[in-house]
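Several structures are given next for inspection.
Every number in this text was worked out from the coordinates using simple rules, so none of it is lab data. Predicted model, so just to flag it, every value in this text is computed and none were measured. Cβ atoms are built from the backbone, for glycine too; each structure is taken alone.
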Structure P
Amino acid sequence: MIIRLAKTTKIPVGLHLDHGKSYDICRECIKHGYSSVMIDASHLPYHENVNLTRRVVRYAHKHKVTVEAEIGRLAGIEDDIQVKKGEAMYTDPQEAQRFAHATGCDALAVAIGTSHGAYKFKGTPKLRIDILTEIARNVNIPLVLHGASGVKTKWINRVNRYGGMLAHARGVPDTLLRKAVRHGVAKINTDTDLRIAFTAGVRKHLAEHPSDFDPRAIIEIGRSFIQQVAEDRIQVFGSADSA
C-alpha cells in the first residue's frame, strides 16, 4: 500500500525497516520493495554485530537498498526491544569508526543519551554532544538519533485531560535536537510523539462522543494530530522544503 501511494506523489518517499532483528527479516523486507533497512545487532558483542551487519549490507547493496546499523545501546522500550538503564551505553567514537569501515553500512545510529519511550529524563535533559561531535569527525556517513521524541507538554496535557495517565513524561527539548543536527545528526527517529498525539485525538473524540463506535470517526482526529506533530518536527529538524 505504501509503495503504491508513494508513486502518486512527487515528494521522495522511503520505505524503511526500523530495528530489524535478523538477516531474514531484512531480506524479506528488501524482497518486498523496502528502499532501506535497519539491522539492529547492537545487543550482540562487537564482532557479532559487525558480522551480521556486513552480511545484511552485502545482500542489500546487491539490490540497491541502503542499510542503517547501530552501535551503542539506548535505554527504554520500542516494539519488543527492551534495554534497561544499566545496560545502556554511549557509542565509543573510535569503535564507531572501525564499525562503519568494517561493515560498509550507509547510516549509523549512535547512542548519546536519548532513550526510547515517553520518560527519557528525570533531571535536566542532556545529550553527549561531545561524543556526537567526535563521531561525526571520524565517521563519513549519515548519523542517526533514535529515541528523540520531544514529548511536548501540550500533547501530554491533552492526553491527561481526557483520562490519560502520562504524568512526568519528558522528552528531548527542541534546543538539544537542533544542536544535535548542527553537530552531525542527519536522521532523527520520532515515534513516541506520534503515538501520544494519536492517543490524545482518540481520547478526545471518545470523551466528546461516547456513543460513537465507528473506528473511522474515532481515529480521524488522531490522524490530524499526528500530521500537526509531523509538521512541527520537520520545522524543528530544519528539513522543511528539502525534499
Structure Q
Amino acid sequence: MEKLKIGAEGLSLKLNEKQLALFQTYYAELIDWNQRMNLTAITEYDKVQINHFLDSLTVLSVWKPSANNPQPEVIDIGTGAGVPGIPLKIVFPEIRLILMDSTNKKTTFLNHLKQKLRMDDIKVITGRAEEVAHRSPYRERFDLVLARAVAPMATLVELTLPFCKIRGKVIAHKKGDIGQEIDGAKKAIIVLGGKLEELKSIDLPEFSDRRYLVVIDKIASTPEQYPRSSGMPVKKPIM
C-alpha cells in the first residue's frame, strides 16, 4: 500500500500499519469478488490505491469528526464497492457508518467485507435513495452524506439532502469541467434546503485529472415531497 501511504501524506494523514493492513484486505476481497460480479473496472493494484482508496480519503481535506461530535453519523449513498465510506471508516473507526446501494449483489459483498474487516458496526442497506429517504429512521438524520460517481448534481442533491440533518453536510466527488453542472444544480440545492459551501479542488500529484469535492451545507429542512418517486430525480431534475 505504498502508493496510498504516500498519497495520504499529501493530505497530512499518516496511515498506521493496522490501517494499511485493512486496506490490503479490502483490496484482496474486492479483486476476489470482482471475478464473480462487476464491482469495479479498476483492478490494478496501484490504480485501486489511488483511484478508489486515496480518492475516498480526499474527503478529509474538507471534513473530519470534531471534538464536539466524535462519533458522527455518516451515510454513503450509491456506495457500490464501499467507497468512499469504508476508507473513511478505516481511518476514523469511531464514525457510525451506513452503506446504501440499490443492487443486492453489491450489498452482499459489503456485508461480507465488513465481517472480513471486523467492522460489525457498519450497517448495510439495500434500497433506492428515493424510497429510503422517506423512512423516519433515515430522514434528516446524518451529519455527513457522501456520494461518489452517482449522478449529475441537480439529481444528486435530491437524492442526498433529504438524508442530511440541518447543519450537516453533503460531500460529492466530481471530475472534469463541472461549472455548468454546478450552475444547473443551484435551484435544486436551494429548494432542498441546502447552500453551496465550497467547491474544493483536489491538487495531489497522484491524480492526473481535475478532481473536486462539492460541499453543500444543510441549512433548512427538506420539503416532505422530496425526493420524488423512483426515477423522477433523473428524468426531471429540479432546474
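Tabulated data for the structure shown
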read-out: Structure from which 16 was derived, relative contact order in percent (Cα under 8 Å, 6 or more apart), options P, Q; value: Q
read-out: Structure responsible for -8500, with helix-only ellipticity at 222 nm (-39500 (n - 2.57) for each DSSP H run of 4 or more, over all residues; to 500) calculated and labels P, Q on offer; value: Q
read-out: Which of P, Q yields 3.6 [distance in nm of label points 7 Å out along Cα→Cβ at positions 26 and 178, calculated]; value: P
read-out: Which of P, Q leads on mean count of other Cβ atoms within 10 Å over residues 106-113, largest value; value: P
read-out: Top of P, Q by FRET efficiency 1/(1 + (r/R0)^6) of positions 34 and 90 (r between Cβ atoms, R0 = 30 Å, to 0.05), largest first; value: Q
read-out: At a computed 8, 34, 38, 19, 2 (P(r) over Cα pairs in 10 Å bins from 0, in percent), which of P, Q; value: Q
read-out: Structure with the greatest value (metric mean count of other Cβ atoms within 10 Å over residues 58-65, set P, Q); value: Q
